[in-house]
Structure 1
Amino acid sequence: MNEIALLTGILAKTGDIIAAVGDDQWELPTPCTEFDVRALTNHITGWIQVFDAGCHGRTFEGDASAYQFGSDPAEEFRASARSLTAGWQEYGLDRPARIMSGEMPGEMVFNMTVMEYLVHGWDLAVATGWEIPFTEDESSDTLARAQRTLPPEYRGPNMAFGEIVTVDTDASTTTRLAAFLGRQP
């Protein structure tokens, strides 16, 4: 799948899920157990600004983990998503990109981005009862990228990802991706 089409589809669908969160759903738990819906939305809206700055060769000024969205979180997310997508399209993946810990290969940062936004979109959809919108192609491509990108040392207690969860072999690719990233589908 073309990288820009992959990223555009994932970000658009995640933005749609954010836009659909009801006023009574912000405190609901998510499969990403450290976050409720509000905290997860703050997390992904803050971090998309980090990825956006990085793909444009800038350093994000601020603390993404302390980010608090304003009155229109979906539009905040979508504005950064448009800029992020434009940056990858203009500058490509075959260059270093800057994120909080310094420069990394562009392809690795891109892979981290699609993993982050597909699985957190899945988290929000599950938490709010939204139908999972991601296609098998998006999930399959993202799963392959995750398998190439995510080393075992990032898994376990107090790490960014949980251990791989075993799922049925006939599970959807989106479910297998969520399980690979440590979610309990």
Structure 2
Amino acid sequence: MTGPRLETARLILRPPVEGDLDDWAALDADERLTTWIGGPQDRAASWRGLATVAGMWALRGCGLFSVIEKESGAWIGRAGPWTPEGALGTEIGWAFAGAAQGRGYATEAARAAMDWAFETLGWAEVIHGIDAENTASIAVAQRLGSIWLRAAAEPDGKVAQIYGQSRSQWLSRPAPAHLHG
């Protein structure tokens, strides 16, 4: 899959490829890691998810990035634009492997994806649909400068808390105190 390659101090973000499936499926199989994103899935469902993201890149010119840790070269998660049919808005989402959590990678990857979405895709707003009990993701959204906007029902009927910000809010933000928050 061709597409943009974004780099941060510690990460490489690129469109997913079929070779990411083992790590993608390992994340999807973990009950704890998937609590907020629909629960565990088997490998076949993970392949369909990876193929959906690859298809989104082909059809919409954006999609979740595979996130690679520069130091190790390891696939550590996925983050980026999520705009399927019926989406609640122009969303930047994230999901990371257990070993990558608590290290600021979600904030770092989402920050790069938001820069790209506002600059390249011309988005007017970025949202993050988050379960009300997912305090870790709410903290990431807040570190990004996003604020609570509303509650909204997702296509599956589950209510998500929508955090977000406009392009002008993003562009007028102060420089982060550190990039690994």
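Distance in nm of label points 7 Å out along Cα→Cβ at positions 46 and 94 was computed and gave 3.6; which structure, 1, 2, did it come from? The correct label is 1.
With percent of Cα pairs over 17 Å apart, for residues 54-109 alone computed over the structures 1, 2, the top value is the one for 1, the highest of the group. Assuming -18500 is helix-only ellipticity at 222 nm (-39500 (n - 2.57) for each DSSP H run of 4 or more, over all residues; to 500) as calculated from a single structure, say which of 1, 2 it is. Derived from 1, not from the others.
Source structure of the calculated read-out (relative contact order in percent (Cα under 8 Å, 6 or more apart), 23) within 1, 2: 1. Quick check on the output: 1.2 is distance in nm of label points 7 Å out along Cα→Cβ at positions 30 and 126, derived from one of 1, 2. Which one produced it? Only structure 1 yields this read-out.
Bear in mind that the values in this text are calculations on the coordinates, not laboratory data. Computed from a predicted model, the values in this text were never measured in an experiment. Cβ atoms are built from the backbone, for glycine too; each structure is taken alone.
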